[in-house]
Structure P
């Protein structure tokens, strides 16, 4: 039974050691696109790991294609997300004022200094919004020089699979992919479920 189901066996410490020393690491497009989503320290750490593994990294042709097709959209969504963070922070004071007003705290002579609370909250909100503005200034824009793309191109030079040779092969691959998704055969079937 062990031999029949060896893929389900937990690798030993030596197995893992051998994998880390010899394995080829194959990435999907989300790993590459996540470099636009990560904070700079996490992004730099990942790029450093990729650089260290450079002679053992590889991507299929379609991963590179998906990266290029989705790169600008990913950058745009990140810009939008960071800008959206500002709105709830700006609304905190007015939202709290409304809630406190409902409680009639001032009229009840409650022993809490709400005025100083609002002052401190406004200072904290302003500081947070200033930080957001700094992040926006440093964030990759769709028309900026793209150092992330440049680094990915450098790392994966000569480490990309070949494209399908003709349309018949591509059609066969697409049909196989549809069957795999329909039957929930990994990898990638969840990507198919997420799309209309």
Structure Q
């Protein structure tokens, strides 16, 4: 059984602010449903710090440790792992305030899974959130992982990362999605591009 880390840093547009009037930013990392309190008509604007980056991909780069994805990603995940995530609709606005996309979503990952071997992995735990990994140099997964379980999830102790199983990886790779790379989770060095 193999797992993959999603890397979504690319040369496209960059988002650097959570939606206004929505849940506080840290709540997007908590693996709780947010749809009932997520406002309608939410927009996220391209970062002024990256004025040359305008392309809109299936995975949109951001500085927020969330996944902003296209309707194509949403379709695949809802077909294969509907209970693992929820999708919060957002309109992407370009640097001048024009609509760049009405077909993107925050992919709020709800599932968590205990897959990291903290004894063998080369990681640094956070100074404030002491049970969360702050830096990864060499990720090592547990050797006795049971088959089944969530297909899209945040690893326990690494809430800023998103892992997918082989089924989702094959579907994403086969769909020719843009703006993403996939790294084998076992041995991952923490880089996202």
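Hey, mean count of other Cβ atoms within 10 Å over residues 17-24 derived from one of P, Q reads 14.2; which structure? Label of the source structure: Q. Out of P, Q, choose the structure whose coordinates give FRET efficiency 1/(1 + (r/R0)^6) of positions 9 and 81 (r between Cβ atoms, R0 = 41 Å, to 0.05) equal to 0.95 when calculated. Going label by label, the one that fits is Q. 10.8 is what came out when mean count of other Cβ atoms within 10 Å over residues 33-40 was calculated for one structure; which of P, Q is it? Computed on structure Q. Determine which structure produced the value 1.54 for Cα Rg over 2.2 N^0.38 Å, calculated from the coordinates; the candidates are P, Q. Structure of origin is P. When mean count of other Cβ atoms within 10 Å over residues 137-144 is computed across structures P, Q, the figure 14.9 traces back to Q.
For the read-out helix-only ellipticity at 222 nm (-39500 (n - 2.57) for each DSSP H run of 4 or more, over all residues; to 500), a value of -22000 was computed from one structure; give its label from P, Q. Computing helix-only ellipticity at 222 nm (-39500 (n - 2.57) for each DSSP H run of 4 or more, over all residues; to 500) on every structure in P, Q gives -22000 only for P.
Every number here is computed from the coordinates shown, using simple stated rules; none is lab data. Bear in mind the structure is a predicted one, so any value in this text is a computation, not a measurement. Cβ atoms are built from the backbone, for glycine too; each structure is taken alone.
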